[in-house]
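Participant: Below you'll find the structures, each written out as structure tokens.
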Structure I
Amino acid sequence: MKIIKNIPVKGIHNKPIITDLFYQEKNQPKPVVIFCHGYKGYKDWGAWNLIAEKFARNDLFFVKFNFSHNGGTLEQPIDFPDLEAFGHNNFTKELDDIESVINWLLENGNYKNEIDPKNIILIGHSRGGGIVTIKANEDDRVTKVISWAGISDFGLRFPDKNRLKHWRKEGVAYITNARTNQQMPHYYQFYTNFKENEKRLHIKSAVHNLKIPYLIIHGTNDETVSPKEAKNLHRWNTNNKLILIENGNHSFDSVQPYKSNQLPEALKKVAETSIDFIKNGL
């Protein structure tokens with residue numbers, strides 16, 4: 001298996017998009033699977049490397065990356081050494097980053113014999129599920145889209161009017177990362193960017209308009225994103241399939257750090273269901 005880690009892909013927001021590739025070098029075109037992490041996530045979190053290996057073993061060209069403003073750096077792609085970048089992240093930057101990764105893959109001659117440019121699948125976890133759904137609706141190069149524990153409404157993630165008023169006055173709000181104990185900033189631009197692009201960022205509209213096969217996978221014990229959100233996504237489009245993982249939590253039993261060399265059973269089922277969808281459809 002060919003594994004290339006920490007490639008700095010140039011985006012349009014002045015920070016590199018740190019990217020990994022996993023594939024079997026066979027000189028044969030393979031479907032391209034691009035995986036997008038969620039909020040406070042990164043490409044090497046938990047069992048994502050094991051996921052990449054599993055997809056690659058199934059003759060898929062697997063790509064995962066850190067969003068340019070997720071808080072990681074080329075020197076330290078794990079965790080959040082660049083909190084200033086994290087504070088300046090927003091939804092439209094993440095959409096731009098996906099486009100930059102797709103463009104880079106298709107324009108990079110190094111992989112032209114290994115990828116099928118007409119078979120591009122997006123997978124997103126948590127907030128990434130919402131991001132890939134919107135991008136799949138926007139970009140006709142995407143042929144399938146998969147949401148893992150994905151959210152159904154960005155607007156629900158913002159605070160009430162009183163806290164919004166305080167956020168606007170202060171210019172920044174902080175959230176504690178329980179694992180790293182960092183105070184992670186969100187500058188008020190995060191909210192204004194959402195409001196300025198609210199029509200584009202309406203996940204329900206994107207789901208309703210999707211013309212490509214769409215798979216939704218969610219754990220019944222998700223403590224972060226309610227399974228009701230998965231059911232909403234399913235209800236808004238008839239060209240999709242909803243799979244509920246019994247007793248699965250938000251990360252499908254993966255944790256950070258993840259020390260086993262085997263996928264947890266819940267995440268293994270997620271992966272196998274997704275691979276079957278990619279190869280065989282709904």
Structure II
Amino acid sequence: MTTIDTADGLALNLYDWTSAAPKITVAIVHGYGEHAARYEETAKRWQARGIGSVAVDLRGHGKSLGTRGYVERFTDYHRDVDALVEYVKEKAAGGPVAMLGHSMGGLLALHWLLSGRGSELAGVVLSSPYLGLAVEVNPVKVGLGKIMSNVIPTFAQPSGLKGADVCRDPALSALYDRDPLNNKKATARWFTESNAAIESVHRRAGQVSTPLLLLYGGEDKVAKADATDRFAAALTGDDKTCERLPGLYHEILNEAPEQRHAIMDRMADWLLARAEAVA
């Protein structure tokens with residue numbers, strides 16, 4: 001297992017889908033409860049077009065160290081992205097770099113950018129960013145989570161998320177359910193910290209200036225599409241493309257083959273255009 005270390009000493013499991021002289025190199029940031037190996041199909045399809053990709057399992061996810069699904073502060077994840085982007089820059093060898101963030105990875109990408117980082121990025125692709133919860137959570141469960149965040153922050157409750165909630169492809173939906181690296185619980189501290197991060201990103205949406213491609217499922221059962229609509233409407237950057245994709249679920253890169261391949265190719269076209277723009 002290949003790893004990279006964060007500034008606070010955590011070893012993160014690394015996936016490297018790069019080759020010699022990439023046209024652009026992308027840091028892939030996965031969502032909550034999943035892991036980076038799930039992006040192999042996207043990365044290999046991009047690799048065939050000269051796009052290199054690198055990903056890590058975030059702390060507490062996949063094969064990386066850390067308590068499952070837990071962070072003391074949401075900004076702890078920034079250290080993971082810092083380490084990933086530094087590695088990507090080395091692999092790019094002076095070439096352009098970009099980022100793909102899915103779900104919580106999209107929230108994290110935005111939160112990281114708004115902290116003053118990422119000025120070197122040629123662009124950021126967001127796939128169904130987690131900017132609001134699509135399902136109604138039992139108020140008792142919410143209240144318990146808030147209390148336990150301060151008392152026992154690692155306290156975890158079942159997320160209730162199933163493969164059928166994230167995509168419509170039956171094979172990939174079943175694979176999601178039986179994948180032992182997918183974490184089906186949410187910790188109390190992660191819940192309160194991610195909510196605070198969501199509020200911050202919405203409040204500062206107009207400050208996002210990095211070139212942005214935002215694609216999200218119109219029938220998302222995880223991240224509230226209406227919340228993403230609100231975020232998209234608040235963006236003020238000159239280079240932004242935002243589209244709500246009718247009928248699609250949360251994992252737009254895991255829909256039916258013809259649909260997900262078209263989305264992967266659309267993302268690749270956008271990334272290659274940004275690479276040419278900064279060449």
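Read-outs: derived from the displayed coordinates by stated rules, not from any lab. Computed from a prediction, not measured in an experiment: that's the story for all the values here. Cβ atoms are built from the backbone, for glycine too; each structure is taken alone.
Participant: As an exercise: mean count of other Cβ atoms within 10 Å over residues 101-108, calculated from one structure in I, II, equals 27.9. Which structure is it?
Facilitator: Computing mean count of other Cβ atoms within 10 Å over residues 101-108 on every structure in I, II gives 27.9 only for II.
Participant: So Rg and Dmax of the Cα atoms in Å, for residues 77-148 alone, computed for just one structure, reads 13.8, 39; which one of I, II is that? Intermediate results must be reported in sequence, preceding the final value.
Facilitator: Numbers: I: 13.8, 39; II: 15.9, 52.
Considering all the candidates, the number was obtained from I.
Participant: Let me ask you something else. Suppose FRET efficiency 1/(1 + (r/R0)^6) of positions 21 and 269 (r between Cβ atoms, R0 = 25 Å, to 0.05) works out to 0.50; of I, II, which structure was it derived from?
Facilitator: Of the options listed, only I reproduces it.
Participant: Now for a separate question. Taking mean count of other Cβ atoms within 10 Å over residues 189-196 as the quantity of interest, name the structure among I, II where it is greatest.
Facilitator: II
Participant: Looking at structures I, II, which one was helix-only ellipticity at 222 nm (-39500 (n - 2.57) for each DSSP H run of 4 or more, over all residues; to 500) calculated from, given that it came out as -12000?
Facilitator: II
Participant: Still on this model: Which of the displayed structures (I, II) returns the greatest value of distance in nm of label points 7 Å out along Cα→Cβ at positions 173 and 197 on calculation? Can you show the working numbers first?
Facilitator: Values: I: 1.9; II: 2.8.
Once distance in nm of label points 7 Å out along Cα→Cβ at positions 173 and 197 is worked out for each structure, II has the highest.
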